[in-house]
Structure 1
Amino acid sequence: MQLVGRALVGDQWRHGEIEGDRFVVLEGDVFGTPSRTGHSLPMDEVVLGPPFEGVRFINVMGGFLEPGKSRTPEMQPMWLPKACHYPTGDGGEIQVPSILTGPVQIESELAVVVGRPLRKASPAEAHEAIFGWCVFNDVTAPEYGAFGFWAVGKSIDGFASFGPWVRRDLTEARVLEGLVIRATVNGTEVQSGNTKYFRFSPSEMLSHVSHRISLFPGDVVTLGTPPPPPEVTIGDHVVCEVEEVGALTNYVVPETLEPPSTMPRRGHLVRTVIPSGA
């Protein structure tokens with residue numbers, strides 16, 4: 001299994017390959033032909049952060065069919081940009097702004113990471129441009145959706161978390177065969193679904209987006225969440241999971257005067273258990 005993460009090594013963020021209980025440091029362009037430095041660290045000494053910085057997010061909306069239903073010819077992909085600053089990785093905190101008048105929802109999702117430039121790409125070309133897959137928590141303030149302003153409700157500072165790593169060797173065929181997506185809040189399952197019910201394949205979504213917005217290495221397209229998304233409150237402990245990809249932990253906290261931190265919560269333990277399905 002090939003897992004790529006991003007960790008604080010000394011005072012620098014470095015990409016590396018996660019092999020069992022070791023973080024093997026890489027050098028060079030992670031989207032090109034990176035090489036190993038010969039330096040590795042035990043995972044229990046590594047602080048994993050978001051897999052990439054300066055990320056652009058695209059959210060698929062209504063990404064799932066009802067079990068037993070088929071896609072009809074008139075169905076069109078729906079998506080929107082998520083212009084969210086301060087995304088976190090595993091162990092990240094979600095600040096709830098006091099300005100909100102309604103609930104906050106979490107959305108457990110599988111996301112696809114783009115590995116090469118895409119513009120007006122066919123689904124086949126988009127398939128070849130997939131860098132890998134990660135877990136995504138698409139945090140949302142649904143009160144804005146009542147006015148059609150979903151992009152606002154999804155773009156609040158810190159309302160994005162992804163990671164804890166990117167799985168490179170998972171095939172799109174395996175995704176469409178079916179992987180379980182679930183979420184727990186305070187240890188209780190609150191959301192469950194399966195990627196076999198995707199309305200459109202990941203390659204179809206990347207192709208559709210690329211005919212309208214050019215995609216570049218590191219762009220993250222989140223593929224939708226099994227309905228309905230659960231509500232969370234301050235103090236909740238959230239875990240989003242995708243079978244054979246990983247588990248992503250977040251903590252819901254009150255807002256502060258400082259911008260949301262992109263670092264894991266102090267004392268959060270890095271997940272060293274490798275997902276099943278190798």
Structure 2
Amino acid sequence: MPPDIVALDFDGVICDGLVEYFQTAWKAYCRIWNPTPQTPPRGLAERFYPLRPVVETGWEMPVLLRSLLLGSTDEEILSDWQAIAHQRIEVEAINSKVFAQAVDGVRDEWIQSDVEDWLTQHSFYPGVLNRLQHLFSDNIETFIISTKEGRFIQRLLRQNQIDMPQNRIYGKEVRQPKHETLRQLTTKFQTEHGRLPTIHFVEDRLKTLYSVESQPDLGHVSLYLADWGYNTEGERTAAREHSRIRPISLETFAQDNEFWSTDSE
């Protein structure tokens with residue numbers, strides 16, 4: 001049976017923003033360390049992309065590049081990134097707020113000067129836009145819950161002929177944890193229909209799913225880890241071993257004939 005509500009993360013589930021992440025991180029790196037030349041070394045982007053899942057907040061991105069350029073191995077970063085990141089900012093004697101301001105400043109200036117160019121740095125995972133269209137045509141209440149600004153989500157979707165109402169997009173401007181948004185969707189549905197909804201929540205960050213799982217009143221929410229998104233093999237293994245969180249592949253997610261057979265079943 002289809003769920004009453006499908007809630008989807010955006011970056012790492014619907015949209016692939018790795019190209020934009022790297023370019024923003026490199027420009028922020030240049031502002032802080034002013035390297036010569038100011039073009040990224042060959043191969044740096046290719047190392048950054050698979051390591052992007054370790055980044056929890058934006059300030060860490062230029063620090064990740066700094067760590068790579070100073071000799072940290074991929075294996076070290078995957079196994080102990082938070083310790084490496086905080087040790088790096090101590091050694092550099094730079095507050096994390098400085099990195100955050102550099103990242104935000106680069107992105108804001110890029111958007112203000114050439115928003116079309118910024119938007120073109122994003123792409124959509126194969127099959128997801130078609131899946132969205134089928135969700136809409138099947139009259140399933142579909143929401144996006146993201147840390148990206150809602151206006152950019154809507155614009156990216158519209159560029160690809162997906163017209164999603166603004167009130168179905170909960171972006172960065174909402175300024176609340178995703179579990180609180182799921183709680184609000186539950187309350188609204190209960191008010192309108194007099195019962196708890198069935199909800200499928202697809203997210204690529206395992207910590208976010210843990211946060212939802214820890215809420216006693218959200219036991220009716222089915223939790224899926226998008227294994228094509230920004231997560232590591234260790235996190236995917238943890239999801240497979242979890243009693244409630246189910247890993248799901250892009251191929252499975254994109255299928256329109258079921259909700260959803262999971263890869264662990």
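Here the criterion is mean count of other Cβ atoms within 10 Å over residues 97-104, and among 1, 2 the highest value is seen for 2.
Figure out for me which of the structures 1, 2 the number 10.8 belongs to, where mean projected area of the Cα convex hull in nm², for residues 73-192 alone was derived from the coordinates.
Numbers: 1: 9.7; 2: 10.8.
Matching structure: 2.
Starting from the value 14: which structure in 1, 2 was percent of Cα pairs over 34 Å apart calculated from? The read-out comes from structure 1.
A value of 2.8 was computed for distance in nm of label points 7 Å out along Cα→Cβ at positions 105 and 169; which of 1, 2 is the source structure? Considering all the candidates, the number was obtained from 2.
Taking -2000 as the value of helix-only ellipticity at 222 nm (-39500 (n - 2.57) for each DSSP H run of 4 or more, over all residues; to 500) derived from one of the structures shown (1, 2), identify that structure. Only one of 1, 2 returns -2000 for helix-only ellipticity at 222 nm (-39500 (n - 2.57) for each DSSP H run of 4 or more, over all residues; to 500), namely 1.
Every number here is computed from the coordinates shown, using simple stated rules; none is lab data. Just so we're clear, the structure is a prediction, and the values are computed from it rather than from any experiment. Cβ atoms are built from the backbone, for glycine too; each structure is taken alone.
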